[in-house]
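Chemist: Multiple structures follow.
Each value in this text was obtained by applying a stated rule to the coordinates, not by laboratory testing. No experiment lies behind these values; they were computed from the predicted model shown. Cβ atoms are built from the backbone, for glycine too; each structure is taken alone.
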Structure I
């Protein structure tokens with residue numbers, strides 16, 4: 001039986017200077033994560049350029065908050081290895097500079113790797129893709145000559161500290 005991946009897609013208008021601001025952040029992670037591209041610091045959600053995105057996420061997921069937010073800039077040949085965001089309720093990707101030929105976001109079926117992926121998302125500017133943090137995904141090598149710019153993040157419940165079983169280490173090593 002093939003896994004089911006629940007994906008929600010929304011449109012959030014990118015601000016006029018957001019790509020330029022993201023490009024100025026550089027590669028804070030030095031390609032030391034599953035993302036083999038330029039990745040910012042994990043905790044950039046307080047930057048004013050993300051106010052619209054954070055506001056939309058607050059409306060769409062009122063019982064959750066952004067725990068981590070980072071930008072990714074893919075150049076030709078860059079990719080993201082197979083991984084998930086275990087421990088987070090939801091994860092998301094927001095596309096800011098892309099074209100129809102850019103590498104997709106792929107959700108494979110790890111139980112049946114010979115089968116086609118369960119779901120493939122072709123990036124579109126302004127598209128916000130939200131999925132379960134446990135869903136395995138990857139991005140194949142970027143083949144376009146231009147940069148593929150996006151923002152990713154993780155959502156956690158608002159009432160974490162009210163829960164008896166709350167463990168601040170459970171929600172990732174990169175908590176902000």
Structure II
């Protein structure tokens with residue numbers, strides 16, 4: 001079984017776990033993402049955990065933030081379309097959910113940079129064999145979340161993915 005963790009966005013990453021773990025900066029184009037998935041042999045025994053992008057009413061307060069979020073949301077929507085087109089199973093995960101599950105404790109009022117450094121430090125602890133950076137720490141932690149769910153909480157997996165016979169064989 002192969003598990004992939006995706007942090008969408010231009011400065012995001014894709015972390016892939018099969019026999020070993022590899023991390024790739026988010027490719028510039030969707031075609032390059034497709035080639036990456038084909039190159040790692042993503043198929044019916046693959047589960048992708050992708051950070052879900054949601055725009056909330058609070059986000060509309062800042063035009064600059066809203067503009068950035070719309071770009072990230074468009075990239076996310078294209079990624080979902082690609083996964084569907086390639087027939088790769090995926091689970092959308094809210095940031096607050098995967099962060100809580102991996103043990104990240106956000107400090108109220110912390111800046112984006114402070115939160116990002118905290119996530120990087122956690123990734124260093126949980127993924128000691130990886131070279132952890134600010135650009136890849138979220139993807140590694142989403143991958144870690146996915147690995148943990150596949151190993152210890154198959155009920156969660158089944159509740160998120162359609163139940164078909166071909167998928168049943170990977171557990």
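Chemist: Taking mean projected area of the Cα convex hull in nm², for residues 23-78 alone as the criterion, which structure among I, II has the greatest value?
Modeler: When mean projected area of the Cα convex hull in nm², for residues 23-78 alone is computed for each of I, II, structure II gives the biggest number.
Chemist: Okay, moving on. Taking 1.00 as the value of FRET efficiency 1/(1 + (r/R0)^6) of positions 95 and 151 (r between Cβ atoms, R0 = 25 Å, to 0.05) derived from one of the structures shown (I, II), identify that structure.
Modeler: I
Chemist: To which of I, II does the computed value -15000 (helix-only ellipticity at 222 nm (-39500 (n - 2.57) for each DSSP H run of 4 or more, over all residues; to 500)) belong?
Modeler: Numbers: I: -2500; II: -15000.
Computed on structure II.
Chemist: If we compute mean count of other Cβ atoms within 10 Å over residues 87-94 for structures I, II, which one ends up with the highest value?
Modeler: Biggest value here belongs to I.
Chemist: Upon calculation of FRET efficiency 1/(1 + (r/R0)^6) of positions 15 and 159 (r between Cβ atoms, R0 = 25 Å, to 0.05) from the atomic coordinates, which of the structures I, II produces 0.25?
Modeler: I
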